[in-house]
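What follows draws every value from the coordinates through simple rules; no lab data is involved. Here the structure is a predicted model, which means the values were calculated and not measured. Cβ atoms are built from the backbone, for glycine too; each structure is taken alone.
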Structure P
């Protein structure tokens, strides 16, 4: 596998992080994205650390949701405390970044919700810096409007600027936007993660991810632009949805990693 390919744990939530580490190692991956809903389970962080010991597969990124069960409107200090815990866990497993799902806006305006998001994160910024963990916020499908604020790359960049954190470019949520290379250019100095998957025309459900190479996203061109603009991080395969379930996460994960590796090899990454 190409050394910059990373696989997300989201399709492997039926078992603990230890099993996910073993799978990634078995198919030759160097990088993984682990998730706090699993790592916060009793003993899961310790099991993941033990599973990674002595191997070449490591946690590059951790995913952490803010206000997932409610909204930013109702969120309080418990979300700040949970993020501080997530930063500590990311440091424990060796991850250098946490990408965040922001929480939905409730009845707040976008700007007020963005300010609330920034307010919740503010006490965590120095702690993240001390632990050498970069905080990021992602672009997410507008079909997740109840869970997140940023549904265009422009809004993701803006939300990151308001909160004083970095950007996770989720191509599934922005590949169809206009003037995209210029948006990549604007985001790139503050981009800590790029997420990759495909989309098959006609899908009208969410999540609607497909294995790279199966759909219509011009990934080679997009990744070429991102590399040209100086991105040096990993490319995270976030595979989730009915197509992934039908094929089986292990088969889909390996096939996607191989296809992404071929693209990155052709691009000279």
Structure Q
């Protein structure tokens, strides 16, 4: 996800000289160099030394949750002006305690479609983060999709909906493809039709601004094929299953954010 954000920033016009990646794994650093990605370094201090940017330094923390405390304590020695953390379950209170009072903190929950520039993110500001800090964080997230500000308690619900949501969509795609095969289509054809149907339907929702129920009704002729299919889905509890999935993922996110 960190690499996706860096790529998005470059695509959005951020000068490469103002960006650097900290990567401790020598093999991964070499891989980034061979791919022509941003300059990378083993430590925060070395990375900051590579930057030609003037003004306040901002850092994106894109590591596994268990590694965040170590990263924050290293960052504390250089006191960046602001940080954006995309580590799941690591609260603003923990981040602020680990990083120190000299650094403004913003926490965000992006999702994997950011890898193709179509992410959906939400962010929450820490106790000392200003409007400028939030704007800085939002500009990074918007380089790979959309972003909105929410109160921190809402980030658990964001995790359950959009953070985990791609998995629900992929599961639906799997089921549609398998169903296409079941009714006689070659798997390649079923996959192409299912993927394009999902893509087209999402675009229709986004570009028309219509409510999902309105668009569904437009496809569902009385007594027709779609009505029969929708009836089968409702009878099987599809709507209830989605509600339960989002609720379960939200609950798990809350558990992960509890103090040790």
Structure R
């Protein structure tokens, strides 16, 4: 039996408390009862560095390359407003923050599938999307919390904290993410890279990748998460840049 969930009316005080007591980068938090996308809401609300936007219900979130990401009322979706930085660094920092939050909740190490997925038991628990608006960056995270079922196309690809055996309130997940993302964004690059490499889900795997209009198949040899990856194809070793490469499939 699920435990009673903390009502939305109590969320603002909880979120403001975690910002005040645990954060150094973030100063204000906005609870969105319902929104299309936390990133779009941040733009509409003229976000400034230090703002955090948390959705009670997100109806039209998106992932990398325009893919849909709908958290509805079963997941946590949030956007952080900070000064603009290289997108690759922000993606890794957000992934480290999200991974450490998940590890804190689960009590086990999780994987990061470059560049923006947090993986548990070979399925996606959370995803990262970084968008830039001039001098403002809006990195976002969506994490699956209470989902019990998935559409057929996601049944073998997605997983929630509930499916991992955790009955946890979404506000607790939000608080944990905010705290760990705040810390991760302040880490030096070498710590971020070390944190990524220790959780690298794709290490040694055969990958199917796309870079622009070119598709590549080969084994991942080495990776610098902020620069790109070296791939051994059947003919040669090639280097693919982080900013324009996506993983289509892997073995």
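Structure data summary
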read-out	value
Read-out semi-axes √(5λ) of the Cα gyration tensor in Å, for residues 100-227 alone, computed value 24, 20, 15, structure in P, Q, R	R
Which of P, Q, R leads on distance in nm of label points 7 Å out along Cα→Cβ at positions 44 and 108, largest value	R
Which of P, Q, R yields -16000 [helix-only ellipticity at 222 nm (-39500 (n - 2.57) for each DSSP H run of 4 or more, over all residues; to 500), calculated]	Q
